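None of the figures in this text is laboratory data; all of them are computed from the coordinates on show. Here the structure is a predicted model, which is why all the values come from computation and not from measurement. Cβ atoms are built from the backbone, for glycine too; each structure is taken alone.
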Structure I
Amino acid sequence: MLTPVTDPGDLLHLLARGATAEELTRPLAAARAGGAAAEAVGALEEATRAALEIHRTLAQHRTREAELTALFDTAGDLAALRDLDAVLRAITHRAKALLHTDVTYLSLNDEAAGDTFMRVTDGSVSAAFQQLRLGMGEGLGGLVAQTARPYATGDYQSDPRFQHTRTIDSAVAEEDLHAILGVPLRLGSKVIGVLFAADRAPRAFTPREVALLSSLADHAAIAIDGARLLEETRRALAELGVASRAVQASSDALRRAEDAHDRLTGIVLRGGDVAEVAAAIGALLGGGTLVHDADGTELARAGTTASPPPAEAVTASRAGGRAVQRGDAWVCAVLAGPELLGSITLTGRRGLDDADRRLFERAAMVTALLLLLRRSVAETEDRVRGELLGDLLSPAADPAGLAVRARRLGVDLARPHALFVLHSDAAPRPRLLAAAAHHARERRGLAGIHHDHAVLLTPSDSPGTDAPALAAALGRAVGGPVTVGAAGAGPGPAELPRAHAEALRCLSTLRALGRTGDGSTLADLGFLGVLLGERPDLSRYVEAVLGPVLEYDARRGSDLVHTLRVWFATGMSQSRAKDALHVHVNTVVQRLERIGRLLGSDWQSPDRALELQLALRLHQVAAVRPVPPASTLTE
């Protein structure tokens, strides 16, 4: 028994002797029971509170010292281990001993599968629990592995913070776990797994326990990494002969890659084209090559008949920054920073070792340089061509000087040309102009912006046929409908301003008629072209509208044109038409049926009827009777 203390200072002696908290409170109780003075009791109360606080602090320090000692011993034990399985078992066993929990277990991340799996347990009795895999973000462990942060729960089954799954919940229930604490195993910023401590009864984990398990996890991660490195070192030593040969092969591959780079760069620097680069890549890697631009247009082909690469392969290579294999071919995106310039496909090489794969990827870099230079030249040329086109469409320009400038750019103004004015609501003007410029380069023409519209000038004898085809091609290029107004121009630059004005009127008419995405000339717009054209070709219009009937009359010696004119003049009445023609009504019916077969089933629709009446009037008044072409029509 300790001697009763009446002097507050004597509490220090009790602390020094290691008295318990209960023993430190006995002097105060004795003083109160003995009727000590209030002043003495008050001083003793204050001293007792201070002594208890010191006692708690000392107890915490002793606990922390014991934990640090345990951690130090753990670190020493782990450092002495060389086998990875032994390291993992030691980690879970020491964690269970330090935190005094029912179960401890450790999971490791599987980078290939994208999840974390149970690796070793201590205290577990459930086979399902011991074989558990958690997807990233699933359950408490999956969340720790995903976020690299510790998480704790007093009762996992009822905790809504975690993503519960049937597999995880059933395994935890079979193990009868409630309180779970998980901390990440980290190597720098990388999480390699999760260390857990769990109890089979609900409880709260204190911040001290979280910190203790986290410290153990830090030591464990280093030990695991050390054990892994040791295993890798052993394997490396066992394969030293192979490694030596691999180093030599790598050195040879490096020299080969440098030589290939010098060869490819030399092609670019001396002004070679994409075809030369493609042939050189194929020769270096022993396969065939395909080069495409960003739109999928083939730029070069060497030694292969393969089809273009799938868009998915180019996308995958662009995202990963590496060549990807698709079947018997390898595909590598050609990039300038984040911008996709095109792709290279290597065929005939089902397998590529790392050295050849890097060489192939280096070839893609050289190809990017070549395409950038090519694009720079093309942009400069397009600008010069656009300036020339603007001058050609200006009435005040010098025709002789323009013809000379055009010849320097490979444009022969002595040939008939077609002038196309373009419009698209689906694509911005720069994209539409780029597509038009590409079209112009392929056909030795010119493209540019004039009066806020993209304009294209190409050699053509049939603008009416070319216009809808051009609208379709440009629509595919820009990813949306393109409307094209067209006009023809004879040899020389003099007619180009007039052709531009006519094509612009045609474009406005097409848009007013709602024919978005179509292409036409004024002459192909029927009577609207006759009304809007400056120099309408009436013979062509009459032939286009009445041609089959005129041809039939010319071959048969009939006069269906006269019957048609009378039928319209009598208000499209068969009875009045037969009186005017002095024939039986059945004859009128037969003639009209013949006309219907010649002109098509919709010949009586309002629009066609208007076209026919205008053509009949022009044919009658101007005495226009074009010679019909040979026909295969039969009676």
Structure II
Amino acid sequence: MKLWLYGMLLRLVTPAVFVWLWLRGRKDRRYRHHWSERLVLGPADTTLQGCLLIHSVSVGETLAAKRLIDHFLSQYPEKKVLITCMTPTARALIQQHFGNSVSCRYWPFDTPGAAKRFVRKFSPKAVWIMETELWPQMLSQLSRANTPVALLNARLSARSAAGYRRFHCVMKSVWKHLAIVSVQNRGTARRMRVLGVPESRLFVDGNLKYDIALSEADIEKAESWRQNNSNRFIWLASSTHPGEHEVLLEAYKLIKKERPNCCLIIAPRHPEQFEPVAELIQQSGFKLARRSVNKRIPEDCDVFLADSMGEMMLWGQLASVSFVGGSLIDRGGHNPLEVIAAGSNVMSGRNVFNFPHVYAELAKAGAVRWVDNAEDIQEAVNLIQQAAVMKEQHDAAKSVLQTHQGATLRVLKRALEYTLTGSGMIKTEQSPQGLIRYDSDIIETIEDKHFTAQYWQQQKAIAGNSTGRATVWFIQQGDLGLLLRHYYRGGLVGKVNKDRFLREPADKSRAIHEFDLLLKLRGLGLPVPRPVAARMEKTAAFSYKADILVEVIPGAVDVYRLLREKQLSAELWQKLGSVIKELHDTGVYHSDLNCHNLMLDDKDKAWIVDFDKCDFRESGDWKEANIQRLLRSLRKEKEKNETFYWKESRDWPELLTGYRR
């Protein structure tokens, strides 16, 4: 399945998704709000252009990302931050926690039009995606815009990895679009490598969910709630789902026989469950109180319904024992670390495949009690309430938590370095005369003189030149080899106006565009030259000139010169075909694919150079046209040169074999 077919399918199912949102809105009317955001309709918010976009998907990802985002905002208070999510509950949590310090909206449906509008309207400086929420169309559009994308706190189970493998034809290019993948554990890293994430961009930085702690505000808030419940035994059922509430209430009846002065706090995972759970509690004969109408737990209530969001740290402080939901049913469980950080001991069902590593660590340390039914819950509550057992389990859980903390600062540093502020990041210098973009790792400072052959001649750094339509200068300064190219016009226009181009936005100008494209292709792991610097220099009122510096590929010789000297082996032709295929699979159109722009280095690695007027394109006939252009160039050189070791019937099928492999 190709990306265009995926896009077509998304367009077809979009009406059904809106129908689903409308039906879901019968239980939670918030699903019927902000529909225009789902398709990115309406005017662009220019105040958010150039923002850092953080996609936190749902409640769990938002809770994990809170500290990361807080740290970023404290370090860069002037930066514009847009947080996107998929659910109204996550949206409410974002607005409740961050207030006006960030903007919030829904992540759009992954149709080609919505993705394109989103990238155009917000032009994010960088995108941080939490866990494994990857959408091919959006990543393709961000790639075209040269926007670095980081996948942070990633986790990938064996089940999810198998699902991604089934859609490898769509997803294989997605992994290459990522500037960095920061994963929670080595198992995830191993599965990511198998799926195609380059080793150079894959890091094991730990799980953000472990970095959780009570704030002074959390502690003060809990103290005020404890005052009128100091003599009661309170236990908590957190993040619960339908199918679990009945079991919990049955267990509560058993517990209440032994502990009449107890209270159960139920905190359903989703707000649409608040009313059904309230009805179920009353039908069970328990006296109900609700958070929405009470600022304290009434002394005479049996079950307190926590019909609010973002207060789990409060309930965890009040309860000495907590059941973590989604685990008695085939839901995969929820994060137990929040209630552990609040001081509560944990019991859980055995369906915890969403958090296998967390629960494995807790089980190994004896920091979780497994339950399967109401009787197990009663037994676990009685056991944990014993002072010695409570302390032992509490200490074990705290030890697990502390052992794995520190991921937030590691992940933040990594994300900043690879997408926003790292020492190897690209710098831009603007002036009235134009714009220069350069890699400060190679050239610490850049000036207009660096784009002239005269300057390098004065430095005695010219190592040679090559002439064609224009002169290309080879520069050797210490161990650094550079190629300096001035942009010239071709065809009949070039005879009248050889190097002036009609003024356009700087980012779209010839040199800057090629620089950015090469940078992106390098990030995707493609064998192209490393861009060093590019300049757009304004000339008259409506024109500009352009120059680029790229790093010379050590030991590389173009195929034209090689064929003037020797015949290439079948293996080398297949390597050349394979590298063209790699370029095409990534969606890169090369405007002038010929035997001068294909190279082999001294280790027989194939390279592609000269990306002027090239770009990303959707699938289409251009790929075959690219191949035919290369064939014409080989035929042309064969006719022009008496010595040219290329035989079409022998060599061309080998190249196609490599291309189609």
For which of the structures I, II does the calculation of helix-only ellipticity at 222 nm (-39500 (n - 2.57) for each DSSP H run of 4 or more, over all residues; to 500) return -13000?
II
To test your reading of the models, identify which of I, II gives 10.6 for mean count of other Cβ atoms within 10 Å over residues 231-238 when calculated.
I
Of the structures I, II, report the one carrying the highest value of mean count of other Cβ atoms within 10 Å over residues 263-270.
II
Tell me which structure, out of I, II, gives 4.5 once distance in nm of label points 7 Å out along Cα→Cβ at positions 207 and 335 is calculated.
I
To which of I, II does the computed value 16, 42, 27, 13, 2, 0 (P(r) over Cα pairs in 20 Å bins from 0, in percent) belong?
II
For mean count of other Cβ atoms within 10 Å over residues 151-158 computed as 17.0, the structure of I, II it came from
I
